[in-house]
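In structure tokens below, several structures.
Bear in mind that the values in this text are calculations on the coordinates, not laboratory data. Everything quoted here is computed from the prediction, not taken from an experiment. Cβ atoms are built from the backbone, for glycine too; each structure is taken alone.
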Structure I
Amino acid sequence: MRGELVLVGFGNVGRRFATLLDERRERLLSDFDLDARIVGVSTGRHGATWAPGGIDVQRAIAAVEQGHSLAALDPARAPADSFELIGRLGTSTADIRVVIETTVLDIKEGRPAIDHVRAAIAAGCHVATANKGPAAFAYAELREAADRAGVSFLFEGAVMDGIPIFNMVRETMPVVAVLGFRGVVNATTNHILSALEDGDEFAPALARMQQLGIAEADPSLDVDGWDAAAKAAALANVLMDARLTPHDVDRTGLDSGSAGDARRAAASGRRLRLVASATRTPDGRVEARVAPTELPGADLLAGLRGQANALVLATDLLGEIAICQLDGSLTQTAYALLSDLVTIRRRAGREARVR
């Protein structure tokens, strides 16, 4: 099966996905009969490129990392913007056409990521995104649009890198209701709090996350709790059928007092963690919260250090289920996009058999 991909956004995650796709090309062919190629890339600052036969990934990466324009790779074919690129993919005759969306989170209203997803669905393309915005601001609308168009709208990498939260619930927990959740879902702030416990200072701990490409492009999104609030909204919308945005989440981030709070908690055998949670109220509403929370030392979330994340789901039939990620990196997030691509391929195979 031939798959053609367009990458909208080509930052750290997008570039790692492109190289990971090459690294796993033979495995995709042998295990899933999927010949996937990237035929276009669009960025906000470095222009766009289009190559129907498949772009030269290494040339594209080099161009962006050296500050050059992607359009210069093939000026005659260069699309004007991401929407023209998505439109071109929509006219392709490939068996599956997928838009991989990895633009930067806009915490005000989730755009332009939501607009990219809408355009992809309208063009008859599947979408896999690592951006939290679409699920955090417009999940119900986009899910319904994708269903009507017969395409997939997937976002496994939006919350816990490559850890399959959404896949796990969707594929392995039929007829189970998620009643609530709590978790540590932001690697940057967890690394900072762990470092503060050890006597480190705030600024160098944050700088390490920026150097690794883990922190958001605007690190205030991590520190102020906005990234965790977006993830809480996305989780609530998808797992609990809420209609929240990050602005509906009761949010408190880290501040100048966090160092003292973290060290005092550690000295007493407890731990300070930035916890995202959601519960359903007696009248059926879903309420979500993000806040530094002092936890008993024996709590699962208290034991998370460095870049470790975990989510605990409260369910009606299975009780509490916890899933942990002990380390996080660009590769894990890029893998989530690859996993979504495989899910799209499997669905296409099932539909072909039905026909």
Structure II
Amino acid sequence: MSRLKELRFRSGTVRLPVFLPDATRAVLKSLDAEDLKNCGIEALMVNAFHLMSDPGTTVVENAGGVKKFMGWDRLTASDSGGFQLLSMIYRDKSAGNVSDEGVIFHRSSGGGKRKYSLTPESSIQIQFALGTDLMFCLDDCPPAGAKPEMVANSVRRTIEWGKRCREEFQRQVEARKLSPENRPLLFGIIQGANDRKLRDECYQGLAPAGFDGFGFGGWPLDEKGKPDMEILGFVASLVPAELPRFALGVGSPGALEEGFPRGYDIFDCTMPSRDARHGRLYILGQTGLSCESINIKKEDFVRDNRPVAVDCDCLTCRKYSRAYVAHLFSVEDPLSARLSTIHNMRTWARMMERLRG
């Protein structure tokens, strides 16, 4: 099967496959844009739901868009935030409510609680204000283990919301007089949990709208908490090979190695940065994407003067030892997070280089 080699967006191209670290609030904790570039990171994911209230959509827009706001000039995607928002509401009904019209929710802002509304239309408007290169439709993501009728309703709603997002997207393109070359990309999201029939129904309902690509929606994990490659592979098989497929929330080394041959071109997750801040560092094996991880905070590394990984070319491995990084965690210095995150970011970038090969 022929595979896409690159993704074209309005200010350039990015090689595929590509991994997007989650810079949820317009920052990848402890690193700046130059750190990320030096690690070989080519794209980032921000979250429209979080940015709409803090610092606020208008703050980012007045700064010239989220890329200028955070000093990043490469591909930037924006998640609508539907996954996080609906997960919060389905877990705690007092946080808001979901209807066919959209989502009403309450969120702390400026020292108090404010009432917000997020509809398919406003979700697209917010993402245009943020100025991202790749946008996602607002979708209805049911909780893990949801009953069949709830999943079926989420598919129906996701299709309708997808159509409304696409219509608003076109209105924004026309109002801003954007040419086909200068407009952002818009991806639909395929819901349906583990039900293949519903997944197919969701794709067939969205496809006529003419999206630039599709994302896997919902919980990508099986009952054991591991990536469910059967349903991930099935969803990828629904999408034509000429369209990019985004495995949303998928990014562990094993999932990358299995997800790419199953048809996915783009991945994102919080794993490498989150684990780094807790002292878990990954060491890439000699072949493939096999990794071992070490907890640098353990006593074993207090006198270990080797680099984290002998064959890694990141700043951390070139200049510092395991013992020094362990010491930084011991004294709770913020540099521990920066050096650890640099190493994990470089490791994930090297994984992409291997997959491209």
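Side notes on the structure shown:
- Among I, II, structure where FRET efficiency 1/(1 + (r/R0)^6) of positions 72 and 240 (r between Cβ atoms, R0 = 30 Å, to 0.05) as derived comes to 0.05: I
- Looking at distance in nm of label points 7 Å out along Cα→Cβ at positions 32 and 296 for structures I, II, the greatest value goes to I.
- Cα Rg over 2.2 N^0.38 Å, for residues 176-271 alone - structure with the largest value, from I, II: I
- Percent of Cα pairs over 27 Å apart, for residues 88-231 alone - structure with the largest value, from I, II: I
- Comparison of I, II by distance in nm of label points 7 Å out along Cα→Cβ at positions 152 and 256 - largest value held by: I
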